[in-house]
Structure I
Amino acid sequence: MYKLLEKIDSPEDLRKLQPAQLKELCAEVRRYMVECCAVNPGHLGSSLGAVELCVALHYIYNTPADKLVFDVGHQAYAHKILTGRREAFKRNRTKDGISGFPKRDESPYDAFGAGHSSTSISAALGFAEAARLTGSTDKAIAILGDGALTGGLAWEGLNNAGSSKADLLVILNDNNISIDPARGGLHDYLLKFTTHPFYNRLKNKVWNSMGEGKTRDWLQRKVIDAKSNLVRSSGGAIFEALGFRYFGPVDGNDVEQLVITLERLKNLHGPRLLHLHTRKGCGYEPAEKDPVTWHAPGKFNPETGERIPSVYPADRYQDVFGEVLKELAAKDDKVVGITPAMASGCGMTVFADAYPDRFFDVGIEEGHAVTFSAGLAAAGLKPFCNIYSSFSQRAYDNIIHDVALQNLPVILCFDRAGLVGEDGATHHGCFDLAAYRSIPGAIIAAPRNELELRRLMHIGLTLEGGPYIIRYPRGCGEGVRWKDVPVEAVETGRGEKLLDGKDVAVLGIGPAVNRALEAAKDLNGRVAVFDMRFLKPLDEEILKEAGRFKAILTVEEGSLKGGLFGAVSEYFAGKADAPFIEGAGIPDRFISQDSQKGQRETCGLDADSLRERLEALLKNL
């Protein structure tokens, strides 16, 4: 069934093929990828579009000595399949399986880990300069795609690399997300001409014969100006201005042309940028027709493309967020919504459809999203900026400098807080509670269910300062009724007692409170459960009441160091007759991919594990 692919256990096997066989191999890789992802879901669309690129790169370059640095990692499935992980790919993104992203400790072919966007150029430049300093001839290639060029770090890397004269190739895999399509005979001609060995030998001979001097500098500027005018319509002028030699655009789904182009570029030196056009979902008709849905389609029938609907036992938090934001916008025309390229993932499309003029998708630019929101707030608007918790780390300085320092009422809604499941360590929102708790003036809240999220979002209409951070998890809520019910006011910094008890007080925050409730309900009234609701400011009335118990267990789906456990411990530090305090949370290590349920069990945050903790506490009292 896979007569070529079954013989490929490493890129060395790939290089034994004839160029005429590569097209058939690409078809087999694509079919294998579809069959695997149909039963074991992953990020399919981008990787389908990058099959020819991955095949050509490993065919031409001496990997793993030559370093392929992928951006984001959504493009890298074919890369994994070709580098000795063909069978392992069947367990992609599962517990004890391989990661869905490049990971250094997984394979020597994964030169640099990638989960967040726009890192490839900076990292590849590091490899290129290290090769120069050590006298190595190893090549460095950055593969940039899936909108990563909208990220500021990519442009910082381009700016530095262009001025460094490093031997670096940047491949811009443009699948019509980051740069508009540009095609035509002129572009094809320029590509063939500027990569041809004769042209480059003649060019180098002319420059070298002229020696250093003003005449050579003047002529070089004239050539660059002329070339920039020719490639301006393709978007190449800006890269030329940054110091890169620009090549393209070229059809990135034509493997034979890619092989020829890469072979020529391999023998050039200095900063080069190859601009490819690929089709997201290429070779699989359902994915080509709907690339947004097929970015991560879930399970599906590989023959028909019919997706298997996901059954949700309750409304997802992201959908609650979108509906409530629309509700708030109807009440107040100053409400605006901002997202860094995650509109569908965070549920903001509902708001965008209803209020297109008040919706801003700024691209993969978390720092800009925050500072832009600060500007909106300074102008009197009420911005709700939704960022995945893990990605918010990239905007830490903006949150401090541009929002908190100026006390601006920006509502930061952190989706995917806590453990996120199969995406693994790069995407967990583990660190937000600990990271942002130290910021002066910050308000940090975490709802335990859908209704609480709605109530906490309504506080945003009354804010006078900030930042105001609301963090909530990926996936389904608790199934409570939240629509069409009166919105009771929530006092900032006020928690709630949910269960009476006499010996141990559980202080929880976020949906972890529900699992604590389940764990405590059969312990004969010995355990009280409190929903703190706010990490900052803490409800000191609850803390005073908890101080009368013999022991306290804090529960949070966040980093145990520095979060709720840290805050409660600090409060009781030095107090006479303070209770014994333990914490349940995410331990001081990175948690690998698994289901969210499995990850909670690993961290001791499921109801059974919490019950065991409470029983041990009660026994030791």
Structure II
Amino acid sequence: MDTSLAEIFSFIQSIPPFDLLPVPVLERIVNEVSICYVRRGQQLPPKGVNEPRLYLLRTGALSLSNDDNHLLGKYGEGDCCTVFCVPNNGQKDIVHSDEDTLLYSISYEKLTCIIKDYPDVIAFFQQTSSERLSKKMHRINDDALVASSLMNSSIANFFHTPVATIEAKSSIKDAAIKMTELGFSCLVVMKENRHVGIVTDKDIRRRCVAAGLSSLEAVNNIMTPEMSTIDIKNNAYQALMAMTSKRIHHLPVTQHGIVTGMVTITDLMNNEGINAVNFTSIIHKANTVSELAEISHLLPKLQIRMTKLGTTADHVAKSISAITMAFTIRLIEMAEKILGPAPVPYAWLAAGSQARQEQLAHSDQDNALIISDDVKPEHDYWFHDFATFVSDGLAACGFIYCPGNVMATNPKWRQSQSKWARYFDQWINTPDPKALMHCSIFFDLETVYGDTSLLENVRATMLTKTKQSTLFIAHLTSNALKLRPPLGFFRDFVLIQNGKNKATLDLKHNGIAPIVDLARIYALSEGISEVNTIERLRQAAGTVSLSKPAAANLIDAIELLGMLRLEHQARQLELDQKPDNYLAPKEISRLEREHLKDAFKVIKTMQDSRPSI
């Protein structure tokens, strides 16, 4: 190979997806390459060239516009211009040179003939950035489904049927006899052919025997009303997460709203090995904060293990969040044992990533307290000591104090239900951009422990107002657009310029956070109560706020960013380094860098489509 061809070979070999091809195939491609020169202001393709061709930028710059002269993108050195490879459904795209530009080009017909045995490479040239990203994430999710037995298994493979039931008016003694005869540990309580609750052997022990209640009393006196259920269409992993987060051991399975079976935590634990359920069980048995702190040291190991198994970022984050919830609940139980019962009903709230079930190992804590309006000034001593114990306990377990002081120890975020309602009224009705920037975290809240109605009532009223307040949504949007994906003018990465994170990308603040912000805006605009980002996007898909294709693109983008962050943190944790969100592009392959650019491009497109004030 002569010197000029060797230079072309070296250049093309470094560009995705050509870097996936073997040397003999690359040599055949290089032999078909033509060199062309386009002066500034001229358009592609060059005059007289009508056949479909692929263009590779060696030096210079190109702009891509539509026939309305709207800029669609920029090309710089090393970029592939695929505009002229395949028909564009009648849409006329215009490519012109911003400066004198040197290009390598090849007939698309000859190229596809040479690489006919490499369909993934051909697909790269035929697909848009969002299509390439979608294909990548489908492949990753398929691999993850294979890796996780529970995610790949229907609840139908685990639950027991028929469900054992008992009438609400039956005695506790009758319930105990029936459970003994059947060998069951729970019964569904029925009233007028409708399930109204569940009673377990633990309920009989705690609420009857230990409480000195007569066994002749009606079973509905000790049942758990408004029992949690799960639809048969869900997979076993979703059942596992529901039981772990709610700390229940029995979950009735419904079909068309009718209870048809029962799945237990034991059924699922036997199939999953070391996981969130095992952690939860160990945490529940801990009697001191120091014991909990010792258990927490295992959390990074679980994150590494799940990452290496190919588990999706969504699955990992939900598992870690469930474990964080278990730590919190155990600390709350310890606090109540030390301080005595709460003077009035309350709800301990998780905020931010924990509420969204998007937390990773040893994140900082974001929490709050919402207290019944029956609270009196003298009760604050109890809630102050309570919040301090739980927050200090979380810090001892590696969940550092919130740098912004968003914690229940802060009196501002330890308030009555009516005070929280007034907070949201003020944020929505008289929005202040600076204030919204700091309070947006409170639009991602979830009850960890306590009276769930306290938050749900406030949330229902809040969502009614956010749907109607265009000014509030506009201010929220304006703030959200301040975090931009790190893509330069020519789709190169814009890296951090100095400091200890020099030459890296901030995956969290410039990648994941913008999607979280957009999903929050879509949800609040449509009155959606869900707080998990992916679920918000799914539920908003097809509404006025968000099209179904755009929602799918954003889900693909956040899953890719989450996967890259997990793999980056796993490498750090294995080296006993503190995990962070700063990824150096050189850590990942060239093709992964292209997929990352595709994800950033999806975010930028969605941000550009939202008007700000």
*Figure out for me which of the structures I, II the number -14000 belongs to, where helix-only ellipticity at 222 nm (-39500 (n - 2.57) for each DSSP H run of 4 or more, over all residues; to 500) was derived from the coordinates.*
II
*For distance in nm of label points 7 Å out along Cα→Cβ at positions 71 and 439, which of I, II scores largest?*
II
_One of I, II was used to compute FRET efficiency 1/(1 + (r/R0)^6) of positions 23 and 287 (r between Cβ atoms, R0 = 30 Å, to 0.05), and the result was 0.95. Which label is that?_
I
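A short reminder: the numbers here are calculations on the coordinates, not readings from a lab. This structure is a prediction, so every number in the text was calculated from the model and none was measured. Cβ atoms are built from the backbone, for glycine too; each structure is taken alone.
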